[in-house]
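Before anything else, here is the set of structures, which you'll find just below.
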Structure I
Amino acid sequence: MIKNYLNKMPNRKKGLRLAIINSFLLIWVSMGVGVIGADGEPLNIIYFGVVSIWIITGAIYKFQPKKMVKALTGTAIAQAIITIIAITMKWGYPYSPALELLGLNGFYIVLWLWSASFYRIASK
């Protein structure tokens, strides 16, 4: 039943829903338990900027599939840059070792790119 529902859903909607779910999860985890450091670490506010990249770009371009591919890929790149900076600057150490930062941020980067892939299919 779910498979039939997802197969009938346009790829544009799949991409948007996945991006919304990913945004919710990223904000929830970063504000709840903290991605960087212990919970309550002020550096976690940076993830609002990551989420705002695709939302603002999508709103400007009216969520057109070709533009959303670029917006979501840019969001994944921004998250990767934050990860690299957090590891090299040892943000959140000792609460967030490098492997934990790579794993958590890598999960979100994959979801951003997966969402972009749905938009890429929709743009053809």
Structure II
Amino acid sequence: MKGLLLKDFYTTKANILAAFLSCIVMAIGLSIVISPSVVIILVAIPLSMIVSSTIISDKKNKWTQFAITLPVTKKQIISSKYIAYLFWIVLGILVGSFVCYIILKVTNSTDEYINIFMVFSIIISL
């Protein structure tokens, strides 16, 4: 299972930094216009979509045909995708919340919609 998760991480390693930085830049720009809480959604959703890139890469490289020959079950292969998906969702929400907190502290303001945006980002990410 650990090897499957590492494979997915190595597959996304090249794209994660670019996706993460573009999400943060867009979120900070939109937080000025709309609300700082929008950062949570704009970081959580793209990070949760990273797992789909591993699935596409697996199909392109015919990983499933190779994985069947390994000493792992199909259940473990699928479970690793779900674990990776949940990891990226949680990471996106935590990073988005942290950036939102920093923006609120820098601007010395409060945002009464932060809980709504947090729940909304969880629902959309799932």
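Quick note: the coordinates plus some simple rules give every number you see, no bench work behind them. The shown structure was predicted, so the numbers you read here are calculated from the model rather than taken from an experiment. Cβ atoms are built from the backbone, for glycine too; each structure is taken alone.
Supply the structure label, taken from I, II, corresponding to distance in nm of label points 7 Å out along Cα→Cβ at positions 25 and 73 with the calculated value 2.2.
I
Hey, distance in nm of label points 7 Å out along Cα→Cβ at positions 9 and 57 derived from one of I, II reads 2.2; which structure?
Of the options listed, only I reproduces it.
Hey, helix-only ellipticity at 222 nm (-39500 (n - 2.57) for each DSSP H run of 4 or more, over all residues; to 500) derived from one of I, II reads -25500; which structure?
Label of the source structure: I.
Where is mean count of other Cβ atoms within 10 Å over residues 41-48 largest, in which of I, II?
Largest value of mean count of other Cβ atoms within 10 Å over residues 41-48: II.
Can you spot which of I, II the value 14.0 was calculated from, given it is mean count of other Cβ atoms within 10 Å over residues 17-24?
II
Have a look at I, II and say which one yields 10.6 for mean count of other Cβ atoms within 10 Å over residues 65-72, as calculated.
Source structure for this number: II.
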